[in-house]
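So, here's a batch of structures to check.
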Structure P
């Protein structure tokens, strides 16, 4: 209700669908984040230390920074009695926690070695969830308290509602890192949209992704290239300052605005604008004036006077938002096809593990009755596949069992 129009004394029509959305977007992800932590903490007998030690990896420091940012944003909104605005940052944080931090860190949690990196992953997620229960306690009273009671140490109060509001720790805030991740997420989002538009499965590796932006954004992206590479499932990420290699830029007059300004000179202006250089187009996009001369009369053109159109060159998958352009190399080699099949094998077997109610630590034997194409892919990527599906024995022979399609290969 606090995230609804009713908070602003506006009409609210109850619907079960609306309740389902809140459950799906906020409550279930919140609870499932705790379940994820609890599952692997129990497997590896991990217990939180009394004093939280600041981790060193970027992704850990990022979620801790967002956790501190959340304290400030919610507190400021509550101080102004803007209850709806107080909930928005919580929704955003849960999205970042589940769909970026946990998803990006999963392999750290199930690593066999009790490394410092695995310990940092556990302690960071525990810290973020514990902090989140304190912030959400006024909004989702019961689920916050239920999760808190599972996360708390013996020396902490019995209920989250007995705690003070969390304190903002400036030393745990890194706005530069937040900016890095925000631009990385935008680039990845554009790339995923391209895969969807061009029907390129996420599990199909690609050779290259080209990303164009200004120098400041490229500097952010350079520091997190490995994340972009993994998220977009490409072999190489190339950062560019010029998108003209893949996208044609064409300027044309905004007749509705410019026509009123220069009237009968519009046809001459059209010819000049259509022949704008890349530098002139860049000035317009930066909202800087461009001066043209018609019949010895100087005319200053601004961003509202000119429309910049982008046309993607042939045989290229490209898209952009206002700051970032992403281009995917859609060439798929035989090696890439085989790797895609390996990833599909992992996906199908792990779905079967879940359907058959296998424990996340159970080792398995697998028998495939499939084509030579699938067998060849397995043999080439045996180490990766066995590790991901926890297989101790894999055989290829006639058998009866669950069947599925792996990139057109019946298995």
Structure Q
């Protein structure tokens, strides 16, 4: 152990120091309380042996200050005093001392007391080793929101070191507006004891040292002590979990190749549109690409996939932000255009999509072109349910193909 030995009498201290060194301990020696506090700050020891009566600063005040510096790490302080100094012993224990030795000090008693303290320290070290090797961040705060402990996982997750966080307000780890509201919430809880988060597990947001806001899973518990409540936070970084969930949700409603909405999302969009009927007229455009198969057959599927991605981007950029476009599969796309004045307006928009689909593109180093055949169904004129409207637009598209491809037709004008 590293022992800080504090005694104003070098002559009294030397035999004890020699004994401690003989037992394998490393000893730092200072001769007053102020020097003891400075030595503790410079290199925290494993144990402090402190005389009570000293110049500059007595052992009781030095003990009080050292205990204030200890944080969550328990460093035992053993006072050395005369047999008759009962008042000093009580005052020292009240200041935070853990044990005391009566002068003159017996080597056997000192050795036994040190072994006792080492057993407690070993249990503490084992506990901290467990806390520092769990995957989740574990931190504790007092009733003022001041961080009392902060494990290695918290350092990894948030980017702040324990030295930076212990003694700081926990709201540093929160984004706005939670950071600004936390002190008030904590004060209200301590006054009303009506928990909103205590004892529950919930998703929240954390803020890393670099400013990144990220999703966390937070569990809070409270330990009520005579000296005030201690709040324990168990925090997991769920960034990867949330990203995976969002990816699954995206793929459920979007086409993996182009990133456009898929058939499932198109169906949801149509159902939502038809559930809120009104005086407005809408249009459904069914777009089937012409000359896509030769690109796939001659240049390969990778070139075909790239062609679909290029066309998808061009179609999306040709529509207003309020309009909707999806890939149904293969080389088929559908667009929902809201609030159009009639078939003529729908034809103009379809013309933009047609021009976008016909633009040249470079695939495998060669310039290629595709065309498009587009069928238009008006809503509600050509149907009041999604299946009927889609069938009308599909029939109009096939009529455009039969008429020679590269055409746009409105449902009901196929003949």
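Of structures P, Q, the largest value of Cα Rg over 2.2 N^0.38 Å belongs to Q. Looking at distance in nm of label points 7 Å out along Cα→Cβ at positions 78 and 134 for structures P, Q, the greatest value goes to Q.
So Cα Rg over 2.2 N^0.38 Å, for residues 150-341 alone, computed for just one structure, reads 1.47; which one of P, Q is that? So the calculation was done on P. Calculated for structures P, Q, distance in nm of label points 7 Å out along Cα→Cβ at positions 110 and 230 is largest in Q. Comparison across structures P, Q (criterion: distance in nm of label points 7 Å out along Cα→Cβ at positions 310 and 334) gives the highest value for P. Among candidates P, Q, the computation of relative contact order in percent (Cα under 8 Å, 6 or more apart) that gave 9 used structure Q.
Taken together, the values in this text are just the output of simple stated rules run on the coordinates, not laboratory data. Every value quoted in this text rests on a predicted model; they were computed, and no experiment measured them. Cβ atoms are built from the backbone, for glycine too; each structure is taken alone.
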